[in-house]
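Novice: So, here's a batch of structures to check.
What follows is calculated from the coordinates using simple rules that are stated; it is not laboratory data. Remember, predicted model here, so these are calculated numbers, not experimental data. Cβ atoms are built from the backbone, for glycine too; each structure is taken alone.
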Structure P
Amino acid sequence: MAITYSISDLAQEFDLTTRAIRFYEDLGLLQPERSGPAGRNRIYSGRDRTRLKLTLRAKRLGLSLTEAKDIIDMYDSPRDTGPQLEKFLLILADHQKQLQDQMLDLQANLDELKVHQREAKALLAKALKKDAA
C-alpha cells in the first residue's frame with residue numbers, strides 16, 4: 001500500500017498553513033484524492049509530497065508559482081528530457097538576469113545612501129564646530 005498524507009501531515013512537515021497547501025492545490029500544483037462526506041478529506045500521495053517539496057524549492061530560488069508549475073509539470077509529461085531541460089535552463093537564465101538587475105539596483109541605492117551619509121556627517125561636523133565656537 002502506498003504511503004499517503006493528510007493536509008495536516010504536509011503542513012506540519014513543511015511548516016506551512018493548510019491554507020497555503022489548498023492554494024497550491026487551486027493552482028494545480030497538487031492533486032489530492034478526495035474521500036469522506038462530499039469529498040471533504042484530502043489524501044495526498046507521495047507524488048503530491050514531492051511536487052510540494054519542489055514547489056517550495058522553486059520559491060526559495062525566487063521563481064514564481066507559475067514558473068514552478070511549468071517546470072514541475074515538465075517532469076510529469078512523457079516528453080523528451082532535452083526539451084524539458086532546455087526550457088528549465090531558459091527559465092533559470094531569465095530569473096538569473098532578474099536577480100542580477102536587482103543586485104545592480106541595490107548597489108546603486110547603497111552607493112547613493114553612502115553619498116548622503118557622507119554629506120550628512122560633513123554637515124553635522126560643520127554644525128558642531130560652529131556651535132562649539
Structure Q
Amino acid sequence: MNIIEKLESDQIQKLGITIPDFSAGDTIKVGYKITEGERTRIQNYEGVVISRKGGSTLAASFTVRKISFGEGVERVFPLYSPNIENITIVRRGKVRRSKLYYLRNLRGKSARITERKNNKPEKTVDLEKEG
C-alpha cells in the first residue's frame with residue numbers, strides 16, 4: 001500500500017461513513033441535498049446503477065440512469081459526497097457486465113433487468129456521521 005492509498009483510507013475512516021454494497025444493475029434511491037437560496041431539501045433520485053468507478057477510493061463515483069418523461073437522464077454522484085443524505089437499495093439486478101452503457105440504446109421491455117434470486121429486503125444506509 002503506497003502513501004496516497006494509506007492517506008485516503010485514513011480519511012475515509014475519519015468520515016465514519018458506511019456505504020451499502022451495491023453494483024451495476026441494482027436499482028437504488030439516492031437522497032441528495034439540494035440548496036435553493038437559504039433552504040435545503042432532500043431530493044430523491046431513483047434509477048438503475050449503470051457504472052461504478054474508482055473502487056473504494058475518495059474519488060469513487062457511480063452513475064444512475066432513470067427515464068423521466070420519456071427521456072433518459074443520467075446523473076453521476078461522488079460516492080463520498082457530503083450532499084448525499086442516504087442510499088437505499090430498492091432491488092438487486094442480475095447482470096453480467098460491470099458497465100451497462102448498452103442500456104442507453106434500449107427502450108421498453110428490452111431495457112429490463114432481471115432481479116437476483118438471493119434478494120434481501122430493502123436496505124437504507126444513512127450517510128450521516130456516526131458518533
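Novice: Among the shown structures P, Q, from which was the value 45, 42, 27 of Cα extents along the principal axes in Å calculated?
Specialist: It must be structure Q, since only it matches.
Novice: Something else: Rank structures P, Q by distance in nm of label points 7 Å out along Cα→Cβ at positions 7 and 23 and report only the one at the top, that is, the highest.
Specialist: Biggest value here belongs to Q.
Novice: Moving on. On distance in nm of label points 7 Å out along Cα→Cβ at positions 15 and 111, which of the structures labelled P, Q is highest?
Specialist: P
Novice: With relative contact order in percent (Cα under 8 Å, 6 or more apart) coming out at 16, pick the structure among P, Q it was computed from.
Specialist: P
Novice: Using helix-only ellipticity at 222 nm (-39500 (n - 2.57) for each DSSP H run of 4 or more, over all residues; to 500) as the calculated read-out, with -3000 as its value, let me know the right label among P, Q.
Specialist: So the calculation was done on Q.
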